[in-house]
Structure P
Amino acid sequence: MDKLSVYFNSPGEVLLRQEDIDPPGPGEVLVQASLSAISAGTEMLVYRGQFPDDFKVDMSLEALAGDFSYPINYGYASVGEIVELGDGVEADLLGSKVFAFQPHTSHFVSEVGSLQRIPDGLAQEDAVFLPNMETAVSLIMDGVPMIGERVVVLGQGIVGLLTTALLAQYPLESLVTLDRYDLRRKSSLDLGAQASLNPDNGRVLDQIQQLQRWEGPSNGADLVYELSGAPGALNLAISLSGFEGRVVVGSFYGKKRAEVDLGGQFHRNRIRLISSQVSNINPLLSGRWDKSRRFHVAWEMLDQVKPAMLITHSFPIRDAAEAYRLLDAKPGAAIQVVLEY
């Protein structure tokens, strides 16, 4: 049997490979993919050749083992149907709809324990957002928003939008988001942001100050999320923070570098920079939380938010190169792009 896979052959070059696929062995199943989601963050770093040298793809996921070196089959959000069982696999799994942290490919063999069954009633178009929703849940756990706080989210890509959707469920005093693209700002408002501003308009600090009524000891935001993927946004996040404010950095910048101003306001205001990465559980919570519990919450939030509405473009797998060109050349024209099989 053959499978069709998407490969990054070199920076800016995407190609398809027809590859042999072995039948499932004991404890394994064959999955036929139906959809896979393109990450406009991490995958575009690979597409543009901006990933750090000698950096592991993801040591916590077997399907993403190895280094970032070309050619590479990459991606981590695939949904499909179990179409063949290996020895020792329960017969009732045949035909099950599942999610997998798998690169973009039409078919794949996986151990049963590496798959997650999609809950009954949840559309595959919603389920394909699982990694991003898990990340959003992790960001909330690391930021620990409190009642009555003033929160700002920089960046309204998929992770930023899902984080906004979760924050909107809290009794915050205000929730303001920033993004330079009109389409994302509109979606942000639809998901519950009080206001969504363009950071390039030259008046964003004054606008947020008025919206969040900064004055006296609360002259600044309590909690800022930096999710834009732009290293220079860290300085804006710091400038938005009040005394002992928290800045949660969820962006992965790859090779991109920028000077960060750690003098002045950062130093005097005792601002905390918090690195947030979904591969691990916050150590302060690990006594009660594990990844299984966090996934359970992520699935519940997918059912509640129904993020399929954020899919703006679908491409057949044979047009994968066109999908990446769109995201590279016109990032403001798309929110979530998926490949269809």
Structure Q
Amino acid sequence: MITADALRASPLSDGPDFQLAGLSRTVQSDLERVEEQLDAWSRSANPLTAEVSRYVLRKRGKRLRPSLVLLVSRLFEADRNEAVFLASIVELLHTASLIHDDIVDNADTRRGVDSVHTRWGANVTVLLGDYLYIKSIGLSLDSLRGQVIRILADVSARMIEGELGECAVSGDLEISEGQYIEILENKTAALFSACCRIGALLGGAAPDEEKDLGEYGRLIGLCFQIIDDLLDIVGDEAAMGKPVFSDLGEGRITLPLIRALNGNGRRHSHRIAGLLQRKDLSRDERAWLREALSSDGAIAYTQAKAQEYADRAVSFLERFPKSDARDALTLVPQFFLSRDR
């Protein structure tokens, strides 16, 4: 099991404000090139396209997904230029998914700033999301790697399928844990897995190595999204840049709520079900709900499930020789477990 002490002691970490981009000097330099590539792609003869593209592609996140492409490729002898190019495409694809995600959820903010549809409206937002999806697939044709193109096309469809699956069970208090995990597999884990498989392919990995790294990516993707959903309940609003229980307002019933609703004698399940049928909870009701989820063990169960996925993910790295890249990949899931935003 990875421990928080191991993370803090690592020379690759950077205290409480640890950023994945700082895990490796080599990856950091390549991530700077990713930023340059994204900036170049944001330019357009159409002023509106250029303006909105610059807004969504400017660096605001941790660039987790391109970092995975770069780190996994470093387990092998991969061409750095090609790795940077494909890492940039992955971030373009991810950005497209976020744009569509925000408009589906009617989210006003993203990472503490206005979402695209808040600033430019629904029509521009849908069109820009479509534009970035198509642009990312088109750019992938330049890689001349048929497997990479197929992976990106497949993961695009799976992410959209995940959103549709989530819409289908919106507000459904009878959603099972299995249904929830299936949505996460498509919505989030598929892209993490794709990033790792692409990095492996760039390095000429054997089929079984690619499979193991894809499984590593899938598992850390599940860990990431479960923690993301948990932070919506227990996180700090100032750190996250959005109110807690935003998911509930959008009809998303996440793992802590699923666990609490699964009766089994839990004393608060009936009242929790009553509250979840409403979207206008008062501050006191939200505080009570958070406390009830904690006292009923739903928070601890969710944390344990995320830890389980993290530990399983790390086991798939053991076959690879020790290196800075492997050390960094080993710490990635602990970063997910310990993050606060």
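Every number here is computed from the coordinates shown, using simple stated rules; none is lab data. Remember, predicted model here, so these are calculated numbers, not experimental data. Cβ atoms are built from the backbone, for glycine too; each structure is taken alone.
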(request) Assuming 1.4 is distance in nm of label points 7 Å out along Cα→Cβ at positions 46 and 278 as calculated from a single structure, say which of P, Q it is. (result) P
(request) For distance in nm of label points 7 Å out along Cα→Cβ at positions 102 and 198, the calculated result is 4.2, so let me know which of P, Q that is. (result) P
(request) Out of P, Q, choose the structure whose coordinates give distance in nm of label points 7 Å out along Cα→Cβ at positions 86 and 182 equal to 3.1 when calculated. (result) Q
(message) Quick check for you: by mean count of other Cβ atoms within 10 Å over residues 158-165, which of P, Q is greatest?
(response) P
(request) Tell me which of P, Q gives -7000 when you compute helix-only ellipticity at 222 nm (-39500 (n - 2.57) for each DSSP H run of 4 or more, over all residues; to 500). (result) P
(request) Can you spot which of P, Q the value 0.60 was calculated from, given it is FRET efficiency 1/(1 + (r/R0)^6) of positions 30 and 294 (r between Cβ atoms, R0 = 30 Å, to 0.05)? (result) P
